[in-house]
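A short reminder: the numbers here are calculations on the coordinates, not readings from a lab. Computed from a predicted model, the values in this text were never measured in an experiment. Cβ atoms are built from the backbone, for glycine too; each structure is taken alone.
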Structure 1
Amino acid sequence: MTTALLRREFAEVVPCESYPESAAALGVPAEPAEVFLARQHASGRIPELVVANPPRGGMGPAVSAALVRMAAPRLQIMSCSADALVRDLAVLQAGGYVLRRLRAYDTLPQTPHLELVAWLSHGTGEV
């Protein structure tokens, strides 16, 4: 759903999906995020914006470090785990990203689950 919405607003959207069924629906090969990010970084093309929606365990240190190496001007991270987001943000902030905004969304009313969205920029850039 996120990719479909982004494709309506942006000229180029390059999705990454590790689940085979979801990747097939997007028309891309299933692959781990760190492999995708390494290939994108090696191409020399730095995206203007990276939108990440990791699983409950978060992006993890390898993906967070790959994003730091890529140094995209803007990141938006959707997270369903506050603890995982805190761990990922620590790596990103140590690598030069600045947390600009953080908002919680109650997408599953009458449950304890919240979706957190973090907006970050690299260095002094604006979100």
Structure 2
Amino acid sequence: MLCQGWESMARQYVAMLRAAVADDPDHPRATALVGELSIHSADFRRLWARHDVRENVHGTTLLQHPEVGGITLDWDTYPLPGNPGPVLLVFTAEPGTADAERLQLLASLRATRDTVARRPSADRVRSRPA
């Protein structure tokens, strides 16, 4: 799935990460994560160097899915217990819109695949010796 406007979204995520790291800058996992991202991503290094800090992040993004097409989603973050704490990232579509229908179709496709994957194959059942 591709995300249009990834630069804006990435800036916000990196700023949110910086806010989380600021609470405990010497935390081993935070240090390891920032180090790993810095080694492997020039984009991350550039965004981290901006020193943006955001704690309450929300926005809108357009995702391109190969099966259902473009889906415009609103997203919000919610802090979870802990200090520094993790956040819950929630994507939603405006009810009654084509985006909500595409999101529902995507969920239906996934549920169908999960059901088929759990079902024994008819060929395997028939080919078992009696």
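Where is FRET efficiency 1/(1 + (r/R0)^6) of positions 15 and 119 (r between Cβ atoms, R0 = 35 Å, to 0.05) largest, in which of 1, 2? If you can, show how the numbers build up before the last one.
Details: 1: 0.95; 2: 0.20.
Comparing 1, 2 by FRET efficiency 1/(1 + (r/R0)^6) of positions 15 and 119 (r between Cβ atoms, R0 = 35 Å, to 0.05), the maximum is at 1.
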**Asked** Which of 1, 2 yields -11000 for helix-only ellipticity at 222 nm (-39500 (n - 2.57) for each DSSP H run of 4 or more, over all residues; to 500), as computed?
**Response** 1
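Suppose log10 I(q)/I(0) by the Debye sum over Cα atoms at q = 0.21, 0.22 Å⁻¹ works out to -1.42, -1.53; of 1, 2, which structure was it derived from? Don't jump to the answer; show the numbers that get you there.
Working: 1: -1.42, -1.53; 2: -1.20, -1.25.
It was calculated from structure 1.
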**Message:** To test your reading of the models, identify which of 1, 2 gives 17, 16, 10 for semi-axes √(5λ) of the Cα gyration tensor in Å, for residues 23-70 alone when calculated.
**Reply:** 1
